[in-house]
Structure 1
Amino acid sequence: MDIDKLYAIALEASRASYSPYSRFRVGAALLCSDGSIVTGTNVENRSFGLTTCAERNALVTAVGQGKRSFSMIAVATPDAEYPVSPCGACRQVLSEFMAPEIPVIFGHKADDLVVTTIGQLFPYDALHELGK
C-alpha cells in the first residue's frame, strides 16, 4: 500500500469527525496485514476525557472484526497547521497490537507528512515484558 493513498483514506475518514468542541478533525486509516483497511475518526464528548481518538477507533473496530495483525497506520489532522502525531494514549494502544517497526504516517496535508514507526513514537515500551 502506498503511503500517499493510505493518508488520503485517513483524510477522507476525518470528514466524518464529530468534533463540535475542538473543531479539530482527525481521521485514521489502519492497513491490516490481510490488505484490508479499517478507518476511524475522532468522536468528542462534552466531557473531554470521554473523547475517543481516530487511531483508537480504527484499531478497536479492526480488533472487533477479528483482525490482530497490522502493517501501517496513517493519521490525518487537516485542521492543524503542522503534522500532529498520535497522542500518548493512542501510542500506548497502538503498541499493544503493532510491532515497533510498523510505519506510522501523520500529517495535516498530503505534502507535509511525517513517516516514523511505532518504536520511534513509543521507544521505551517495557509493558511488552508483561506478556512474556
Structure 2
Amino acid sequence: MMGLSLLQLGFVALAGATGALARYLLGRFIAERVYSQIPLGTWLINVSGAFLIGLIAGLVGHQAISPTVQVVLATGFLGGYTTFSTMHWEGTQLIRGGSVAHGLLYLTGTYALGIPLALLGMMLGGWL
C-alpha cells in the first residue's frame, strides 16, 4: 500500500459505509413508494452511480478535484453505493421466477443506460 496513508484508508472506509447506507435507505424508500415489476431502486442506484463515477472521472481529468478525492468518492462512496452483485442476483431471480422479459430488460437496461450516463458524467465533469 505504498503512497496510502491510514487517514486515506479511513476516509475510503467511511465513504464506503456512507455509500452502503445511502444505497440501503434509497432502495427502501423507492421500494416502499413505487410498485414495479423490476427492482427499480437498485436500477436507479446503479445508473445514477454510473453517471456519478463518470462525473468524478471528468472532474479529475480537468483537475477540478484531486485523485485522492476521486479515490474516496469513486472507490469509497460509489463502491458502497452501487450494487452490481445485487443487480445480477435480482435479474437472475426474475428470470428463474418466470419473468424472463423483465429480468432481461432489467439487466440489459442497466448497462444500456449506465454506460451512456457514465460517458455523460465524464463530459459534464470536463465541462465544469
If relative contact order in percent (Cα under 8 Å, 6 or more apart) is calculated for 1, 2, the one returning 39 is structure 2
Comparing 1, 2 on FRET efficiency 1/(1 + (r/R0)^6) of positions 68 and 92 (r between Cβ atoms, R0 = 30 Å, to 0.05), the highest sits with 1
Value 2.6, calculated as distance in nm of label points 7 Å out along Cα→Cβ at positions 44 and 76 from one of 1, 2, is from structure 2
The highest value of distance in nm of label points 7 Å out along Cα→Cβ at positions 4 and 20 among the shown structures 1, 2 is in 1
If helix-only ellipticity at 222 nm (-39500 (n - 2.57) for each DSSP H run of 4 or more, over all residues; to 500) is calculated for 1, 2, the one returning -26000 is structure 2
Value 2, 12, 22, 25, 20, 12, 5, 1, 0 of P(r) over Cα pairs in 5 Å bins from 0, in percent was derived from the coordinates of, among 1, 2, structure 1
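Values in this text are rule-based calculations from the coordinates and carry no lab data. The shown structure was predicted, so the numbers you read here are calculated from the model rather than taken from an experiment. Cβ atoms are built from the backbone, for glycine too; each structure is taken alone.
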